[in-house]
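Some structures to go through are shown next.
Please treat every number below as a calculation from the coordinates, not as lab data. The model shown is predicted, which means the values in this text are computed figures rather than measured ones. Cβ atoms are built from the backbone, for glycine too; each structure is taken alone.
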Structure I
Amino acid sequence: MTSRIDPRHLLTVGIDVGGTNIRASVVDADGEVLDTVAAPTPHSARALEDAIDRSVRELARRHRIAAVGLAVAGFISTDQSTVLFAPHLPWQNAPVAQRLSARLGLPVLLEHDANAAGWAEYRFGAAAGGQTVVLVAIGTGIGASLLIDGRLYRGSHGIAPELGHLQVVPQGRACPCGKHGCWERYCSGTALADTAIEMLATDPVRSVLARDVSRDPGSLTGRRVAGAAQDGDPLAVRVMSDFARWLGLGLAFVSDLFDPDLVVIAGGVSSSAPLFLDEAREHYASAVTGAGHRPLARLRTTQLGEAAGMIGVAELARAAVDAPVTGRAAR
C-alpha cells in the first residue's frame, strides 16, 4: 500500500564516486551525515557498480533509505541518468542511474560532483542566502558550480561551468584535457608542485623544500608545499604567493562572466586558505573589470568540507523522489 511520507523524514544516500575511493553517506533532511561507509574504487564499470551496490545495501541494513544520489567528477546527461564521460572512472555513455536503480529497487540520480557540493553549501553551508553563487573546488584540478537564484545552472548539455579549463596562459602548461594554459594548471594542488619545480629551475633558493625537491622531485605534492609554507619555508611562501595571484586573476574572470555576489572556495586546497586567500582577494579586486567602481563578490571557504558532495547529491536525490513513497529499502 502506498503511503505519503513527509520529505523531511526521508533518509537518502549520497555517494562521492572518486577515482581512488567511494564514500557513501546516509544524510537526513537537515544535511546531517548519519552514517558513512567507504571502499576502494574498482577499475571496471561492472566492479564499480557492484561496489556501489554493496555500499548502499550495507547502509540500508541500518537505515530506511528512500533514494540514492551519485556525485561524479565527469559529464552528466541533462536528465541526470547517464555518465557521458568521466576521466578517472570506467564509465562512458553509461546509463548508470538506470542500472543501479534496477539493482537496488530505489530511485537513483547522478550529479556532477562540483554541482553537488555547490548545492550542499547553498542549502546548508557557506553559500546560504547567496543570489548568484560560484563554488570553486580546488584540488587536483578545479571543479566549479554556478547557482542563480537558488537553481543550479548546468548549461544546454549539462556540462557548465568548466571554469578550470578557461585558458589563462596561451601556449602555457599542458593540461590533461588536451589544451594548454588552463586555469587549473596554475591554480590547484597539482599546480603548487609544478610551480615549485619551475621556480627552482629558474631561480634556485636555499630552503628545506628546495633541498627535498632536488633530491626527489617526484615526492613533491601540493600538500607538502602548503605545509612548508605554513612553516615559513621561503620557496613554499613564494609558491603560495604565485598561487594567490592566479586565484585572484581567475576570480576576476569569473566575476566578469557571472557577476556573483558570493564565491565559495572549496576542495582540498581550501584547508590552506589562510596562506593565500587575503592575497588572492587583493589580486581579484585589482584585476576585475571596473576595479574600484563595482561591488566585489564576498569570498568564503567551505563549511561542509569533503562531505559537501555527498550531502548535496543526497539532498538532490531527496527532492527528486515522488511524493508517494512506498517505503521500499534496498534488500
Structure II
Amino acid sequence: METSFEKLYHGYTLSESEAYQLLNSICREDLNATQIASVLAFYIKRPITVNELIGFRNALLDLCQPISLSKVCIDLCGTGGDHKNTFNISTLSSFVLASAGIPVAKHGNYGSSSVSGSSDILKYLGYEFKSTSDELNRQLDQYSLCFLHAPLFHPALKVVSKQRKDLRVRTFFNLLGPLVNPAKVTKRYLGVYSLDVARLYNYILQQENCDYVIVNSIDGYDEVSLTSPFRYISNSTEKTVEPYDLGFETISQMDIYGGSTIEESSKLFLNVLQNRSTKAQKDVVIINSALAMQCYNGCDLESAIGKCREALESGKTNSLFKAIIQN
C-alpha cells in the first residue's frame, strides 16, 4: 500500500486521513530532509485541497502543546507569503486591541519568506517568549495580551523550519499558522493572500464554533492594506469593501513597506507605537484593529475605529508594549 508521501509523489491528492498521516510522519521525522523539502515543493506546484488542509491542521492541533487561557481571546494572524514585505501590521494591531481592553492571544512565528515575522520583531525588541499556561495567563490578566510563539507549541514547525527558510517562498505551512493557535481561540481575525485561500478558510471555519473575519486585499495583501478594495468574509456575510467606504484614503504600496532589514522594521514598529508614524501607516493599523474589535464584540465599526485610534494616539498602546517587554 502506498504511503501518503508516495501518493503525493505520483500526483494524487490526499484524503483528510492521509494528510493527517503525512504530517505525523513529518513530526516523527520519519521523512528525511530531502523528502520534507519535496512535500513542501509538491504544494508549491499545485493548490492544496480543503481535505488536505483540514488533515494537516488536525494533525498539528493534536500534536501541539495545548494552552488553556482564562479569558475569551481573539487572535490576529495572517498567512504571510504575500511577497509584499509590509511592516508588522497584525502584531501592532494586537497591541492596540489589548490596550483598548480586548483580550488577545496572538499566535506568531519567525518569518520564513519575509524579513520580519511577528516573533522576529518581538524578540529583536526584547520580548521573552513564554510557554506555560501560568505565564501566559499572568500576562493576559495584566496586559490583556499574550504571545504564543509557534515553535514552542508545535513540534512540526521546528522540524520544517530550515527547509521553509531555505526555500524563501510561501508553503502550505503559511496556510496552517492562522488555523492552529494552541489556545484554540473562539474569535479569529485572519488575513490571507488570495481569495481562493479565503474561501478555503471560510469553509473550514464554518464547521467550528467561533466568530471569525477573513480579509484579503484585492491586490494580494494578507490584511486590509488600504492600497485597494478588500474582500471581507465573516460568519454571516461576504462583501467587497473600498477604503473610502470606511472613511479612509487609498494609499500606495510604498506607504506600508516594512524595510529590508530587521533594524528598519523595528524602527518603523516603534514609530507606530509612539504615534510618530505616517498617517498611512497609522491608518492601516487602526482599520485592522477596529475590524478585529468588531469581530470580538460586535460593536459598531465607527465606534471601534474611534476606540482604537484613541488607544494608539493617547500613548496607551506604547505604555502597554513597554510594560510587557520589561516584564
Structure III
Amino acid sequence: MLTVGVDVGGTSVRAGLVDAAGSVLDLRRAATPSGDDALEDAIAAVVGELAADHGWAPQRRPGQRRPGQRRPGQSRSGGVAAVGLAVAAFVATGRRQVHFSPHLSWRGAAVADRIERRVGVPVLLEHDANAAAVAEHRFGAAAGARVTTLVAIGTGIGGALLVGGELFRGAHGVAPELGHLRVVPDGRPCPCGKRGCWERYCSGTALVTTALELLVRWRGSAGPLATAATADPGRLSGRRVAAAARDGDPVARRAMQELARWLGEGLALVADIYDPQVVIIGGGVAESATLFLDEAREHYAATVTGAGYRPLARIRTSQLGDQAAIVGSALLARALIDG
C-alpha cells in the first residue's frame, strides 16, 4: 500500500509517492501560490499527478478540472491509500486544522477536510519539521537517539522534538516553534509579527538580508555578489549567496560566517532547554553545511551553559535531505489506514 507525502513550504509544494520502507518512488513539484484556494488546488494537482500515474484518480469538486489524468496503457495496480501534508504552520492537536502560518495563507483553516474533499482519500496534517524528525528517527540520522531535536533551515526555521521516539507537540500542538525564539530585541521584522526572531538571522532568507546589509555597509565592494545585487537585488537568493561563498566572494563568506554564529547561538539555547542527544540540521540551507556547520558547532560548544563541563549534543545534517518531510508525512499518513 502506498501513501503520498506532501511538503508544503513557503516557496514550493513537493509531493512524493512513498512505500512502507520509506523509499520515495516518484516526485512532483509546484510553486507555492498565494491564497487558500490556489494553494489547496496546487496540493491537489501534485497529488493528482502522482495518483494518475500510479493507479488511482482523485475525486474532484463539481466544476473543478481534474488535476491528473491516467494515460492510455497505464496500470491501475497498487494505488494511493492516504495523504500526509507536512506544512510550515501551527497544526492543531487533532491534526486536522491549521491555526496559523507565518509563510502560508491559512488562518484557522480546516485544511485536512478541504484537501480530503479534493482528493477523496484520508488526509493527515503534521508540522513539516515534525514530519522530517519522524523520518530521520525511523530511517535516518537520528536512528536510536533518546532525545532528538531537528532544526529545519529553509525560508525560515522549523523545529521538532522527539523524546523516546515520540513527538512532543505541547498543550496545543504548536511546540516547539524554535524559529520564532526572539534572539535580538527589536531586531529584524518577522512575518510572524514579532521582531528579532531566530529565523530572521539564520535561514535562507536571513542569508540574503545579511548579504545585502553587508553590501550597504561595505560600499564599493567588488565581486560577483556585489555585481548581482547591483543589477537586481530582488533576484538574490540564499542559494546564490552560498554559491558565491564557495567561489570565495568576501561578502558572501562573511554572510555565511554570520549565519554560522547565529546557528551556534540558537543551538546553545535549544540545548539549554532540551538537552538533546542529537541535533539534526535539515532544510534547504543544510545543502551548504560545509560552509558553516563546523563554525556553528564551535560557537555552540563555547556558548552553551556549562561549556566545557557537560556532554554536548551530536550535531548532524539530515540523512534524508530535502525528502525527510515527504517521507515522514507519508509514514504518519500510513497510520490512518493501518490503524
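Things to note:
- Which of I, II, III yields 32, 18, 15 [Cα extents along the principal axes in Å, for residues 178-233 alone, calculated]: II
- Looking at distance in nm of label points 7 Å out along Cα→Cβ at positions 18 and 282 for structures I, II, III, the greatest value goes to II.
- Which entry (I, II, III) yields the derived value 2.8 for distance in nm of label points 7 Å out along Cα→Cβ at positions 98 and 122: I
- At a computed 0.95 (FRET efficiency 1/(1 + (r/R0)^6) of positions 170 and 218 (r between Cβ atoms, R0 = 30 Å, to 0.05)), which of I, II, III: II
- If you line up I, II, III by distance in nm of label points 7 Å out along Cα→Cβ at positions 10 and 290, the top spot, with the largest value, goes to II.
- Distance in nm of label points 7 Å out along Cα→Cβ at positions 26 and 162 derived as 2.8 - corresponding label from I, II, III: III
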